[in-house]
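Take a look at the structures listed below.
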Structure I
Amino acid sequence: MAAENNTMDESMLRIAMCDDDKMDRERVHGLVTDYLKEKNLHAQVKVFDHPDSLLEECEHFRPHIYILDIVMPMVSGIQAARELRWNQPDAQIIFATSESSYALESFDVNPINYILKPIDKEKLFATLDLALTHVSLGKEKSTTIKVRGGFRTIHLDDILYIEYRNHVVSYHLDSGEIVSPPTLRIGFSEYLDENHPGKEFVRCHESIAVNIAAVDKLTKTDITLRNNENLPVSKSRYAEVMDSYMDYRF
């Protein structure tokens, strides 16, 4: 389905809508457009007619706000929201549906509101107002690292993991790119303490620190990342990784 503003701007509000009904989809899209104009907000808006395309593209688009129909083919809006929640626990989810019977089940994914069709303009606008109070625009965390010829700023959300080999640190990005600072004169632990003192990265192996937000699945021996890449988990580090993972998810 149509996508607007294909180049992602990390400082701009991002909204995704999904509804298999063309008339409902166009109405919600029109209301969101009116809302943005009324509030003088700039946003990247993407509209989807099938949950499969929503899930595939939003893994990288990573909207701040989702507006989802519930009754859709193959994958319901609630099932889609569960998958989206897994990698975006802070996303604001709004259900817009003709079915009231799913209201109780929807609480499983902690939506900000459950609006029945036909969508009321005032109710949607008030819900978007509330959603925006939970969105931090332009404040995505980033790190600036020294690279050959200068410096590079990378959003933490784009980093899957950091690897250390032969005194060289490599940042493995969601795009597939690998960025490396010059050869280190300090150890990996000291580098992480100096450059990543927060809780975003956890050592899963002596030579690997994983971005906990990029973890899709964790076992006692392996981590599966959101791009389906696998990383090893050291036996001695499993408990720390599990604690960080549970803290982040729940």
Structure II
Amino acid sequence: MQLSSYFDRQRIEDFIMFSPSHWIALSIIALVCLLLYGFRFEIRTDVKLRQSVRLLLIMILVSSEAGLQIWYISQNVWRSSTSLPLELCGITLLLSVIMLITRSRTLYSFLYFAGIGGAFIALLTPNLVYPFPHFRFLLFFIAHGGIILASLYMTWIEGYKPTWKSLLFTMLGLNIVAACVWIANYILGSNYMFLSYKPSTYSVLDYFGPYPYYLLIEELFAFILFLLMYLIFFWVPERRNSRRKRVSQKKASLR
């Protein structure tokens, strides 16, 4: 098979969800996340290494979006109604780049939930038609994995943490973003963020009912997902650590 067949828009077969290649891609992303967590102390204490990791993440995200735009243009399929970075993951990718460059706590408050949550759902149910090893397949998983890693880097390496206010801020931010994208959809005749109808490929939206009700269910689903992300990874561990400290202090006072 010619190398061009892995890049051209024409394809012989379609991407199959939860196929071996899909599971392998998910496993690789999970492994990289675990490695980042496992080496968090080494990265955190080495200034040059920390800067290198941050720069690498910036390059991965920028290259992913640039590569996608180049592919659109090279295949003569670039359209303002489908090719602008106005999907949620496209927006969070660009914001993740700015967050990594500026170390913005405000952007982190939004991206911990919207970036990780949105990219996680996208990775599980990809809006993708190109199978492995097509360029678009590789680009999709690299970009969405990079979005997740960007916020995990800020959490594990830079020491940022979301709060209850972050959750509410994210929900407000998502609605503002959706309103702006809806206006863009009206002007461009597009369907960014699937605000007008569901994607043609399988997604969680298939369980949320018809238009426009699925938009309301989607918002409730996002809130529950973000709430679990906060409770499981921050609130519960902090409560447990606080309880252990109180027990330790009480034992020390009895000695």
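Which one of I, II has relative contact order in percent (Cα under 8 Å, 6 or more apart), as calculated from the coordinates, equal to 24?
On the way: I: 12; II: 24.
Structure of origin is II.
When mean projected area of the Cα convex hull in nm² is computed across structures I, II, the figure 14.6 traces back to I. Taking distance in nm of label points 7 Å out along Cα→Cβ at positions 156 and 188 as the measure, the highest value among I, II is held by II. Could you tell me which structure in I, II was used to calculate helix-only ellipticity at 222 nm (-39500 (n - 2.57) for each DSSP H run of 4 or more, over all residues; to 500) as -9000? For helix-only ellipticity at 222 nm (-39500 (n - 2.57) for each DSSP H run of 4 or more, over all residues; to 500), the value -9000 is produced by structure I.
Just so you know, all these numbers are worked out from the coordinates, no wet-lab data involved. Predicted, not measured: the structure shown is a model, and the values here were computed from it. Cβ atoms are built from the backbone, for glycine too; each structure is taken alone.
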